[in-house]
Structure 1
Amino acid sequence: MKKTLLALGVLAASASATAADYSNGIHENDYKWMQFNLMYAFDELPGESSHDYLEMEFGGRSGIFDLYGYVDVFNLTGDSSSDKAGEDKMFMKFAPRMSLDAATGYDLSFGPVQELYIASEMNFFGGNWSDGLQKWGLGSDVMVPWLGKIGLNLYGVYDMDVKDWNGFQISTNWFKPFYFLDNGTFISYQGYIDYQFGMKDEYASASHGGAMYNGIYWHSDRYSLGYGLKAYNDVYGIKDSSDFKSSGVAHYIAATYKF
């Protein structure tokens, strides 16, 4: 079970922070993981779309680099009645971070902050690599009560569609096993928050907005099953209206195979 938690990149731990340990070299903490998630979204916002998709999710650590990413493929069967029919077939997110502690050889931890990073995130829609968002900023691993280690990043957002900077984003993610069964499987609370603010009037109808995903998942070493509730508020800077809904909740179900 310890191997499973390491593969997901988070350990259940106490709230007292300790510095990242590179005493035996920068590759001491290396790991990697990959999984396929078969998903269905109910009333996903913006636009209240219900649809299936396959997600290839991956991550890991190699030396000074930390990586998280996924590729979503929508409407797997090509159903013409799907909410995603005629829409972009793919969405990609890559979020590499470079450890400042490992790169400089200095212990930069303080208080609950365990490690600091140069953080980035790249989002691409469909097959056009000139569309999407690039985000650059400062990242960290932070120890918090009960949840243990979380990722916490602050980015400036560059919109490749309009070739201009457009506000900021704060993001966090967590993975907390909280109930262990006798057969070695466990239940986790896992999720993330992505919140944008300071968006410009010429590019967004709302200056701030975002989403929070709250998942309850059962895990074994090879499989997981889960339910997620995602809460939205003017997501992507789209002002909620009766014509186009961008605030509210959506529901997700997921079945996962871990490689």
Structure 2
Amino acid sequence: MQSAGNTILITGGGSGIGRELARRFNDLGNTVIVAGRSMAPLQETIADRQNMHAYTLDVDDPTAISTFSQQVVKQHPELNVLINNAGIMRFEDLSKARDLDDAEAQITTNLLGPIRLTNALINHLTTRANPVVVNVSSGLAFVSRSDAGTYGASKAAIHSYTLSLREQLKGQVKVIEIIPPAVQTELTPGQSSREDYMPLDDFMDGVMGLFAQQPTPDEIVVPQAGFLRWAEREGRFDDVFGRLNAQAIRNKAAATVS
């Protein structure tokens, strides 16, 4: 992936990883388009910056994706990079019947959203120079956390989809997967202040360092994410799964007491 001169669309650009990707790529000399459900946080992302644009987009809505894609290509025909970053995470108790609204929302946002938006833009991207699609998955795609079962399943599916996309677009479009560890963002309540999570700035330093490599790796895996990403390959899966899910067991016990 070239470091500058791109026009980059980033979903979920109003906070967290999406906001930082937008600002850092803009700092390198790229035009950046951020999209999200609410305009106010997007305006905060692009405030006082040149060559940044904001659009509202609900990635859960297929009609909105179709309309937005036509609009963004018309207004930014140089668009050559898509970063599917928007995502949600909900904790769940799978041990009893429950309302499935949270589960369905995670599948829609985390899986169908990237598939639909990529589908809507792929014909345009294949006409551009140096085209790239980036999908953001999670370390939980590789070692599941039991109280985030649907989230992990949606990210495992994105990983599988990304592999297929990369194979079919070989020689046409560079396809990259960002695999974050637990990062201090507001993905879940209170997560931005969790001391055992990776500081967002540190994560972004590692991510941008990997993006700067030539050629850019197919997978952006900072060392802290390797603990989960490579657990099975390195024969550590059972140990890592147990350690990761000890916290899930404590959370369930605390919820039962309360």
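Values quoted throughout were computed directly from the atomic coordinates according to the rules given, and no laboratory measurement underlies them. Worth saying up front: this structure is predicted, and the values here are computed from it rather than measured. Cβ atoms are built from the backbone, for glycine too; each structure is taken alone.
Hey, helix-only ellipticity at 222 nm (-39500 (n - 2.57) for each DSSP H run of 4 or more, over all residues; to 500) derived from one of 1, 2 reads -1000; which structure? Could you put the intermediate results ahead of the total?
Details: 1: -1000; 2: -14000.
Comparing all candidates, it corresponds to 1.
Comparing distance in nm of label points 7 Å out along Cα→Cβ at positions 115 and 163 across structures 1, 2, which is largest?
On the way: 1: 3.8; 2: 1.6.
Going through 1, 2 one by one, distance in nm of label points 7 Å out along Cα→Cβ at positions 115 and 163 is largest in 1.
When you work out distance in nm of label points 7 Å out along Cα→Cβ at positions 35 and 203 for each of the structures 1, 2, which one comes out largest? Intermediate values should be presented prior to the final figure.
Details: 1: 3.3; 2: 2.2.
For this comparison of distance in nm of label points 7 Å out along Cα→Cβ at positions 35 and 203, the top structure is 1.
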